[in-house]
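As structure tokens, here come the structures.
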Structure P
Amino acid sequence: MTHRVSPTPTSRESYAQDPRVQRSLTVLRTGPQTLVQDLGRPGHAHLGVPPSGALDTRSATLANRLVGNPEDAACLEVLLGGLSLRANASCTVAVTGPATPALVNGVPRDSPLHLAPGDTLTLGTPTGGLRSYVAVSGGITVPADLGSRSTDLLSGLGPAPLRPDDELPLGDPTGVPVGVDVLVPTQVPDELRVPVVLGPRDDWFDDPARQLRDGRWTVSDRSNRVGIRLAGTALDRTACRVGQELPSEGLVTGAVQVPTDGRPVVFLADHPTTGGYPVIGVVAAHVLPLLGQAGPGTRLRFDPRT
């Protein structure tokens with residue numbers, strides 16, 4: 001069952017009046033898309049459930065550490081900025097990911113920062129990446145589905161994308177916020193070099209290592225949390241595989257699937273659990289956070305390995 005973050009209007013009124021709810025945030029604006037994310041719900045592929053979770057796990061876990069949360073606490077994944085929140089209780093907030101202006105009551109502030117009751121936090125547009133991560137002391141305690149509070153855009157599990165007037169409940173702080181002298185932002189290079197381990201269906205392609213190494217691609221504007229679609233070089237199948245199709249096979253995060261047009265798709269956290277196009281290789285896990293930050297037009301080259 002899918003849990004919405006925002007209840008009905010009647011529930012919103014009772015939510016604010018419920019004496020048991022002492023700590024919360026009110027969503028004023030969401031920007032293009034703001035989602036609740038933690039480290040996802042891996043281990044449910046046999047049920048057809050994607051792993052989901054934050055695309056840039058390094059930024060999400062860093063934000064949680066800065067505010068004293070466990071690394072797997074739920075935070076917010078903000079696409080292209082524009083988020084505005086009002087604090088209904090005293091809390092510590094950290095904003096990580098690409099360089100993103102953070103304003104408290106209209107005044108620029110460095111992260112991590114403190115919000116008093118009634119303070120408003122607003123995020124500007126990030127530079128050097130797509131997704132900012134906002135962690136709040138105590139974590140966001142919306143109901144969990146299959147052990148995770150992550151929004152899964154493919155299956156619909158977890159809280160729906162945030163809307164204005166949503167109330168976000170916060171847990172009680174369990175750790176001490178950590179200050180830093182310098183918070184280094186994420187920066188996606190002009191050209192991404194992506195290590196990829198060949199297989200399991202690299203034998204469907206003529207000299208797959210050479211084709212991947214020599215190909216040139218850019219990230220398409222049709223990319224999302226399900227996967228990165230690439231525009232550019234079309235990969236050629238072997239003569240005996242042209243026109244053939246596979247039965248559906250299991251997929252993992254980072255799988256590089258090649259549809260019939262030959263242009264690869266790199267699957268991200270909300271990917272389907274099965275697919276019928278051949279997977280030429282799997283991207284190294286340590287590159288996935290940068291792929292989750294890569295905007296349309298980013299150049300990409302593969303570094304094939306056996």
Structure Q
Amino acid sequence: MPPALLVLVGPTAVGKTGLALRLARELDAEVVSADSVQIYRGLDIGSAKPSPAERAQVRHHLIDVAEPEESFSAARYAALADQAIAEITARNRRVLVAGGTGLYIKALLHGLAPAPAVDPALRARLREEWDRQGPQALHQRLAQADPATARRLHPHDRQRILRALEVCLQSSRPFSESQAAHGFRPARYPHLYLGLERPRPELNRRIEERSRQMWAGGLLEEVQGLLAGGLGPSAPGLKSLGYCQALAVLQKQMTPAQALEDMIKKTKAYSKRQLTWFRGLKGLHWHSPQDVQGVLARAGEFLAGIEVG
């Protein structure tokens with residue numbers, strides 16, 4: 001029987017890292033990160049990676065596993081997560097998956113919907129159109145072909161928008177339809193979903209505070225150092241929130257004040273899309289991040305039932 005997983009999800013800045021550390025210590029678990037930016041080496045400040053001290057307390061996996069210039073797929077994430085879970089289980093430790101990238105979590109727990117093989121000519125054409133027409137035009141095109149997928153993707157998420165358009169054009173049907181049908185497959189692991197939420201005004205304040213702390217803590221200098229080290233400005237890692245705004249400042253397209261305002265605005269919008277995604281999960285139990293004992297009790301009950309069974 002596959003090992004049971006605790007899966008801690010929630011929007012950005014809700015407090016997943018702190019609670020994950022507490023749960024891991026209490027339950028003798030190791031953390032498997034499910035964050036699409038923390039996978040990249042060198043992208044530390046803007047991804048809010050657990051600090052070296054926190055990672056010394058609790059072992060973390062799937063952090064710093066790719067270079068910022070690499071494209072990183074959900075399928076690759078699932079394969080690496082499977083490997084980490086096997087290693088954790090071999091040490092007789094429990095597994096806590098924690099993060100806010102819904103597609104990674106879906107790929108790990110349910111696999112990915114089958115999709116047409118990549119058509120190199122079509123991919124090249126769409127990339128050329130992205131560069132020529134801009135992100136908004138391609139995102140709008142996806143919204144017409146597959147509204148459900150467009151709603152959950154950030155307009156600047158080049159990799160996923162172009163792949164979704166590829167699938168729509170090759171299959172003549174929305175990718176979200178095949179994904180929905182795929183959702184009826186059995187879970188790859190027994191799991192308990194634990195969701196964290198805060199009142200919207202409180203979450204927005206936390207997003208604002210954390211964004212300001214990132215800029216004050218050296219986000220711009222981090223990106224400057226990456227570019228000086230040879231990283232190209234078109235690297236996938238630099239497309240993520242915070243990093244794309246810092247890059248815009250260095251390219252003289254925004255002032256620091258404009259970039260911070262844009263980062264805060266788009267992070268708030270992203271957190272809403274995350275909540276929409278997670279609220280669609282079956283069997284998710286919502287908690288306040290302060291409800292540590294409630295989360296521990298629910299997790300302990302789930303693990304006891306699995307382990308006794």
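Values quoted throughout were computed directly from the atomic coordinates according to the rules given, and no laboratory measurement underlies them. Here the structure is a predicted model, which means the values were calculated and not measured. Cβ atoms are built from the backbone, for glycine too; each structure is taken alone.
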Report summary line: Structures P, Q compared on mean count of other Cβ atoms within 10 Å over residues 85-92: the greatest is P
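Thinking only about relative contact order in percent (Cα under 8 Å, 6 or more apart), which of P, Q has the largest value?
By relative contact order in percent (Cα under 8 Å, 6 or more apart), the leading structure of P, Q is Q.
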Query - Of the structures P, Q, the one that -3000 was derived from, the read-out being helix-only ellipticity at 222 nm (-39500 (n - 2.57) for each DSSP H run of 4 or more, over all residues; to 500) - result: P
Query raised in the report: When FRET efficiency 1/(1 + (r/R0)^6) of positions 141 and 261 (r between Cβ atoms, R0 = 35 Å, to 0.05) is calculated for each of the structures P, Q, which structure yields the highest value?
Result: Q
Report summary line: Matching 22.0 (mean count of other Cβ atoms within 10 Å over residues 125-132, computed) against labels P, Q points to structure P
Requested in this report: Using the calculated result 2.9 for distance in nm of label points 7 Å out along Cα→Cβ at positions 109 and 237, pick out the matching structure from P, Q.
Outcome: Q
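Among the shown structures P, Q, from which was the value 5.5 of mean projected area of the Cα convex hull in nm², for residues 101-188 alone calculated?
Structure Q accounts for this read-out.
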